[in-house]
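Input: structures, listed below.
All of the numbers you see were taken from the coordinates with simple rules; none came from a lab. None of the values given here were measured: they were computed from a predicted structure.
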Structure P
Amino acid sequence: MRSRLSHCFWLLVALCFLSRRAAAAPRLPVRAVNLGGWLVTEGWILPSLFDGIPNKDLLDGTQLQFKSVTQNGYVAAEKGGGAGLVANRSQASGWETFKLWRINETTFNLKVFGNQFVGVQSDGSVVATATSPGKSETFRLVRNAGQNRMRIMAANRLFLQSTSWGDDDPSVFAVTRVTGLQGEYQICNGYGTAKATPILKNHWSTYIVEDDFRFISESGLTAVRIPVGWWIASDPSPPAPYIGGSLQTLDKAFKWAEEYNLGVIIDLHAAPGSQNPFEHSASKDGSQDWGTKAANIAQTVQVIDFLASRYAASPSLLAMELLNEPLAPGASLESLKTYYRDGYNAVRKHSSEAYVIMSNRLSSPDPTELLEFAGGLPRAVIDVHYYVLFNSMFDTFTVQQNIDFIKTNYSSALSTVTKQNGPLTCVGEWVAEWQVPNATKEELQMFANAQMDVYGKATFGWAYWTLKNVNNHWSMEWMIKNGYISLKN
């Protein structure tokens, strides 16, 4: 009798365990959170990741302007490139701005407005004519610590100068750092493979852990949106400078999602060539080349095929997002539709159940441009991102103006893309952050609730950006734990 009871007990335990692991996909609409800054680096989410990089303010894509201290003029690439360099500009703009390609902590290529590279010719003249960098286009930047002064040493070990050596010191330039990038390319190339590998592997294994999935589930969320980069399909040996290991981490994420009954949206956040100029697309220097060649579209489809094949059997695979935030006009509608059609078919080779999410283009004048196309595809979803940020018109908004904008403008925008018998809609990114100074907790609660009320009408659901962030309002974990957001009412 005891043996039989024991057998029944273990059978019951096993059945409970199996039923938990084989739980159905979450019901729509989902309430999800992004796991940003985990498998695709964004420096602003966790700046300390970059602390150990020498000259961390001079990473790939950093934009510099050089002003001659003797001539009092900015260095410029004549015609934006394709000609010589001068140092006589009174003001700095595009032609006077140089993008860095980092070779090591002190050695760089300088890319100009027209995408040529600065180089030194055999006669000593300085030009920007090369379409790809070589030895003549390689420079050492010599800094005066603590000052915005720099000298530029060419491969021949001579310093670039604005005029004759007889002047006070024509090789010294005052440097203005215009902007920089802190993405996956920058962290990998900035540290170099040997140092980046343990740093990123430690980050992947500690930043998001199983207990976070438990917290997500217990807080009332039903899914996670996980940004990944195209190099994950080449794991464990991705192309330089990327580091292998993120695929194993994604495998763990699926295991945890199954354990805690969460759906997973795999979001291709960074495509080969970069679909926008921002750091979260892993752009090397702010260039946007995705979609300009058939080859990188085909490569992106291969990434989707790889991921769909690997995770199609998981009960937690909720959706595949084919691309995050392609930017118009660089990502043309024609190229995007070609890719979305091929990417959709790649997912369908492996799964008839997974939803296929297609991001609207940023800066497109027509938010409905994908509706007819996606409407003919079963289980297709249109993704839109709504922020009350990134536009100067929000800078002076009051609390009520922000809330009214959500309830009126974004509600209308969501209705425009949510059509009966059309594709489902998803607000794939939003945040309870704004430009209101010294807002009270109650005001932020009202702001968050207004967004959840409006975005709750998206037929697929919404996803907060992001779970963890050093900026509190951008961290859903912090917002929930401190009572700013509640999902249990």
Structure Q
Amino acid sequence: MALSNVNINIINGGLGIQPGTGTGIICKVGVSSLGKENQIMSFTDKDQIKGTIGTGPLSNAIADSLMGGAETIYAVRAAATIDGTFSAIKSVKSGTGNITVSGKPLDAYQVIILVTDTGTLNSAAFQYSTDNGNSYSRRITVPVTGIYELSGTGLVLAFSAGNEDVENSFIANDKYSFTTEAPTASIASINEAIDILLDTNLTYEGIHICGESEKSLWVALATRALEAETKFRYIYFLAEAKSSSEKDINEWMTKRVNESSTFASDRVGVCSAFAKLTDSLTGNIVERNMAGVIAGRISTLKVQESAGKVILGSLPGVVSLLPSGINDGHIEALDTARYITARRYEGLNGFYITEFRLMAEAVSDYQYGEYRRVMDKACKLVRTAGLKFKNYEASDEGIKALQAHLNQPLSIMKGAKEITDGSVTIPAGQDILATSRIRVKIGVQPIGIMRNIDIEIGLVNPFLTGGTE
């Protein structure tokens, strides 16, 4: 028999410390020119991008999100199954020569070649722009071979002298232009990259699919979100709508509205906001979807905050909204169609997120991203708390302990002003002995958002009492 003593039994879990939920981390999946495919990479600074994954939609989205405020981004490079393409070259010229293009574009470009000095091969000079003339290269002499590579784009120009009047093959102010489309990944390729993120133990709140897409991808993403939910991974997807190739903005708007009318998911958001943005990697003004910047802003927000919260300030890097001619009527139609859009406010400078919309049904509780984020965080925390009691004794004390532990994360969220209130109810009279199952009902009351403010204002006369004498 051991000697009597003072014994210590150290218990754990009394502090109620909560696990991480991945709040503020939105992963990226997309195509880029470098990097290993289907491998998770971490980015915290824009200087890491070029050397790691090169250029392309994935690179652009990461840079935009970091500019928008994101601190940590997990990214997976998807295999590009469809090469980038370029349009026919248009020219406004007087010279007798010509320019052709070859190669595989690495991104979407709006290329302009402007002749600056008259001449032929090895004497004429030119400048080029890949951002529709917002910025130009230095002055370059046309090579004697006629071959010039547009560095970092995957494109090669071929200058050919005219058969006649050779010295005037290229005349100052001659202009050639063409556009390119970025390489894209198939739905199968995107799903392979998503698999990597769903199988990791890393925590995050959403996945941004970088690059323009159509409804077929949104449907696939909705399926993946439901699949993730069945495996207790509570996430949403952010996709990008198609840009305007139509000459008429109203035609583009109508196509987007019609496209969304046959799709619904409370875990997929689609960004139809486009803009001229300052590219933080190059300093150029570029035209692209705003999903990257918007995801960056969402990453900075508490789960209960609306992405359209005006007091947070305007979005960084936005020069103007696109397509050209877009107005409040177009934005309202797209917002009603449940797209994520951007807007201006009279009296304020800059551009703001209208709402963090999800493509949910009109009767859904999760039409807005902030309610999705609140519920997903609550689900993650409550499930972790409940796991501690799996196979626990269903005594009165055990049931009370389960209720207390389930209530704790809700109390913490309430204290952090992430929810207004939360409740945990365990109905009495359950035959746990026969079923080995206990039912729990949890209610989460979100914080309301002042989306509309109605102010009544009028003049007053302090000497007017309203009566007559």
Structure R
Amino acid sequence: MLILTVLVVKFLTGIAAFAFFKWKFTYWKRKNMPFIQPQFPFGNVPNPFTVKQAPGLIFTQLYKEMKRKGWPHGGIYVFTKPLYLLVDPDCIKTIMTKDFEYFNSRGIYYNEKDDPVSAHVLHVGGTKWKTLRSKLNPTFTASKVKIFFPIMVNRAEKLLKKLWAVYHQSATLDSYNTMSCFTIDILGSCAFGLDCKALEDDSSVFTKSIMKCVELSKLRVLTILMASVFPKAARNFKVRHYPKDIGDFFINFVTNVVKQRQENVCTRQDFMQQLIDLKNHDAETLSTEEMAAQCLIFFLAGFETSSITMTFALYELSKQQKFQDRVRQEITQVLAEYNNEISYEMITDLKYLNQVIDETFRKYPAVLYLTRKCSKTYCEPNKNIVIEKGTLVLIPLHGIHHDEEYYPEPEKFDPERFNDTNKKARHHYKHLPFGAGPRMCIGQRLALLQVKLGLFMMLRNFKFSLNERTEEPVKLTMNSTIVKPEGEIWLDICPA
């Protein structure tokens, strides 16, 4: 009798669960929104524990399916959670820019109570984001970035020294590790006035802490992604975005830097000073934990994306020497116009190198998709569709950048896609490496400059080719929330 009762309870529970999911899966139908038919129990995503592709690539597939159907947008489900996926570039422009007031949050999970360093300018929304953004903007103006340039050149010269050492030792370069150390050295100088010496020793406590932030397990990646879809549940379970030791490291680090500058009556023109000035002006605006959060994202956003972009650019140029030769030819020509002096203006004038970087951003966007969260109920213009407050919006960046209509043969690397003629003819929202609208990347200028300077210094002095240890084709890792190669990209180097 007991066994029969247990079986009946299990059966009824299963029926109830199935009915619950089935009702939840009618959400978009009830909203008159076209949608991709979900499957029990994961919705439109595969089983997260058995999936064999990088997180986020599923949204590229869903984007392509909607594009084939001719939909400008559509609804999808992650488990029972309805998400709004954008396809048409005009729809994307409307959400990210024109009607930004309805979508002013990224909708990325953070937990200010249990994980204070996760509450940084990239994650927070509303009034707090507006205050932080307006106060931090002056740090990233063209004039301020130009002030950083001599320091960046100094670090680029150390990168060159590192490459010469590699050439004399083995002539084989671990490109990602080297690019990571280079960006850490630049950001350490521009943010804190520190000489991190990561290129000389990548085992320092500071370098290890930065690296640990981006070395994710598959479980942690899935946890972060699911937390963004179900933030309330994640906060109830005290889910952290960053490991506790990383948070403690940055809080202690910021505390010590502030103390040293106050004791020595020292001020600098860097990111840290901007935060100190903000705190001194209004102590309630920024706590020590909040300062640490801004420093953390300054490093993570500038470090990972820039190092990955340089790595993939070198990888593609190593496969196609004609593009590499053309970059080097441009460098020689433009340098001659500036009397062989490396200057901010000279780096800015490297137009073809810009094209190479833009094409790298297209083929290997730092993130596979962008997100926005509806902050107040939104009625779509000229459509009988309402997006409810709290709905997560997806912009499938990888799908857009690999759309055959916009970029024929999307897997082919071709810098000519970004010559002046092609750029002018293309809808601006078909290429979004830094996002768009008020929440586009605040550090765009600094990121571009360090990428251009690093590539300039390397390609001016060295030729690169693929080493046999590099596995082809390069696959994207599953253990990351951004685009990263699964294995190392090894390059052979020789003097140019």
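Using Rg and Dmax of the Cα atoms in Å as the calculated read-out, with 28.6, 114 as its value, let me know the right label among P, Q, R. For Rg and Dmax of the Cα atoms in Å, the value 28.6, 114 is produced by structure Q. Out of P, Q, R, which structure matches 29, 19, 14 when semi-axes √(5λ) of the Cα gyration tensor in Å, for residues 280-407 alone is calculated? Derived from the structure labelled P. In this comparison of P, Q, R, the computed figure -0.39, -0.65 for log10 I(q)/I(0) by the Debye sum over Cα atoms at q = 0.08, 0.11 Å⁻¹, for residues 208-439 alone is attributed to Q.
Using Cα Rg over 2.2 N^0.38 Å, for residues 216-311 alone as the calculated read-out, with 1.17 as its value, let me know the right label among P, Q, R. Structure of origin is P.
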